[in-house]
1. Can you tell which of P, Q yields 2.5 when distance in nm of label points 7 Å out along Cα→Cβ at positions 25 and 321 is derived from it?
2. For structures P, Q, calculate distance in nm of label points 7 Å out along Cα→Cβ at positions 153 and 257 and state which one comes out highest.
3. For structures P, Q, which has the highest computed value of mean count of other Cβ atoms within 10 Å over residues 33-40?
4. With Cα extents along the principal axes in Å, for residues 41-160 alone coming out at 43, 25, 25, pick the structure among P, Q it was computed from.
5. For percent of Cα pairs over 37 Å apart, which of P, Q scores largest?
6. Of the structures labelled P, Q, one was used to calculate helix-only ellipticity at 222 nm (-39500 (n - 2.57) for each DSSP H run of 4 or more, over all residues; to 500), giving -1500. Name it.
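What follows draws every value from the coordinates through simple rules; no lab data is involved. Computed from a predicted model, the values in this text were never measured in an experiment. Cβ atoms are built from the backbone, for glycine too; each structure is taken alone.
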Structure P
Amino acid sequence: MRKSWTAFALLMFARANAQTLPADLTLTDFCPQCGNFDLPLGIHQPPQSNLYIVNEKGGALKSVNADTGDITTLVDLSTLGSLLPGGFSDNGEAGLLSIAFHPEFSQNHYVYLSYSARIGDTAIARFVLDLSASPALDVSTRMDVILVKQDFGGRHNGGHIAFGPDGYLYIGIGDGGTIRDECGRAQTLAPSEINDLGPCAFVDPIFPGNADSRALLGKILRIDPDTPTPAGENQLCASALDGSANYAIPVDNPFAGNNGVAGACDEILHYGLRNPWRFSFDRSNGKLLIGDVGEGGREEISYQPAGDLAPRNFGWSCREGTIPFTGLCRDTHSLTDP
């Protein structure tokens, strides 16, 4: 199905642009009405399905039947009101940013939505998605997985999610939205390091999550969404206030259990990222490639070899790409070149 997926993606996102096609690629416009999508941010195909699932920035999740071209709205987050605690926002860079199918989707029908809550905070929730003759997403099955506080909602949200070859959920989180990352979030690893001064202070009294989650900004996270964490003392930075969470930490996460940096958030895999808008695993070898949006001088592709879970500091905002930037560097951590 790879060539069909590629063809459909080109039709959706680049209809107006001339394309130089590989010799073995044929484009078939099976969905003339697909030009009516409103700001589509992603296209995904569940396993063993003839449907493509499209997430629109404004909150709609839609299916396209590959055989008939029929489009069905599965859910629209912007219309759920109280059915979506924390609300929904598509201001600025916020919106329904990404989706991911559970590795065992064919059996459990779990789909994960990454979206922006009330004022741009990053929320990830799990739902059951029925892809029978009348496809629909069952809102009543919602399970909130993780909520991360954004300092300045609507900018540098990141928001991409994907399951890795290891079966764990990877999450891209932006630095919180300020110019130059003035709060230093991308180089922060532990709640004790959080800058709470001036505009960086926590001033959201109705935020339902954990203020320590700000230490997760500017990172790639890696979690196990199949295993809950019970209440109690731990180093989860996006847990409920009693320590419980609807996810657990893989034992080989680099900062799990005080490895490397005392008090570091167990969820963190890599840091020093400005806005990891998209990332992808190479299906042939498992390598991780991260597309990080730059400030003004560099756009960056960062890289993790397959199976290598050593923590990487990709440099922001100490530098942008390989250019020295603000000097907000961790003295004891070497930087990984893009």
Structure Q
Amino acid sequence: MIGFNGAERIIDHGMAYLTSHHRDADYGGYLWALAGDQIKDERKLAYGHVFVLLAAASAKQVGHPDADALMSDVRTILDRYFWEEDAGLFRDEWNRNWTPFSSYRGMNANMHGVEALLAAFEITGDDLYLTRAGRILDFFVGQIAPQENWRLPEHYTLNWRIDRDYAGDPMFRPAGTTPGHSFELGRLQLQHWDLSGRPDTDAPAAARRLIEQALHDAWLPGGGLAYTLGFDGKVANASRFWWPVAEAIGAVAALIVMDQNPEDEIWYRKLWSYADQTFVDHQHGGWFPAVDETGGVVTSIFDGKPDIYHALQACLFPLSGRLSRMMPFSR
């Protein structure tokens, strides 16, 4: 809503569609995918539910009248079906009627869970959100990353052991590690540390190690960031997508806020220069989702421009000059 004419109508539509279409009137929770009024994928995924929490928290931040009801509903669902208290992590997936169909556990839903939990804490002040975000971060950044040379495996077994043999959807659950997620989780680590009162811990150093390792491993000759890496840090999929660059911009901007390191400024300008020259559509707006090694736009992978989420945050977060409570900037 920051100066965007018509934003209120878009928010109203999104909130209404979540509750009238994605909300499952029969079993509760939120259906994963719809095509208009038709159910396309009826699974119940933690990934989708934490984004509902993020939507509710964001709507509450701008005073939407339906935000509290949505937040209450999705929190109940997350508590009942997804949060595993013993592990301090979110499980991933259920059938529509809340019967289990897999033992898969993953980092991606938990990473976005941290994002949503921190947003919910910022607007409600409820310490439960901050505590849960901290438990997730402790597992992935505090325990897994140091054991894995500051890389983050994506996939886990029922008992939260790294599943090195897992190879799911090559786009949405690729094998190995995804450096773009290291950027996201590193920035979220700093946001949590800031919201916790900047305690004297190794959280900032861990965030820096995570971000710097991903930059070192994934930056490709000629520019751009590899989509996936092996567990040894070698490039597995060299596709150049927009979102890892966008997330790297936000992560490095957070490092600059935390610590005046000249190397961070160099990386920040390098990332923005590459994004500006390749991904940013200067004619029509938005970012192209994929480019090749020459910087040419690749149209065979995505239809159009699949989202504005990553690119918009890359633009907004650095403007705040903060590690947390980044929007609205005046508060």
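1. Details: P: 2.5; Q: 5.1.
The read-out was computed on structure P.
2. Max of distance in nm of label points 7 Å out along Cα→Cβ at positions 153 and 257: P.
3. On the way: P: 13.4; Q: 10.0.
Once mean count of other Cβ atoms within 10 Å over residues 33-40 is worked out for each structure, P has the highest.
4. Answer for the origin of the read-out: P.
5. Details: P: 16; Q: 12.
Top value of percent of Cα pairs over 37 Å apart, among P, Q, belongs to structure P.
6. Details: P: -1500; Q: -14000.
Attributed to the structure labelled P.
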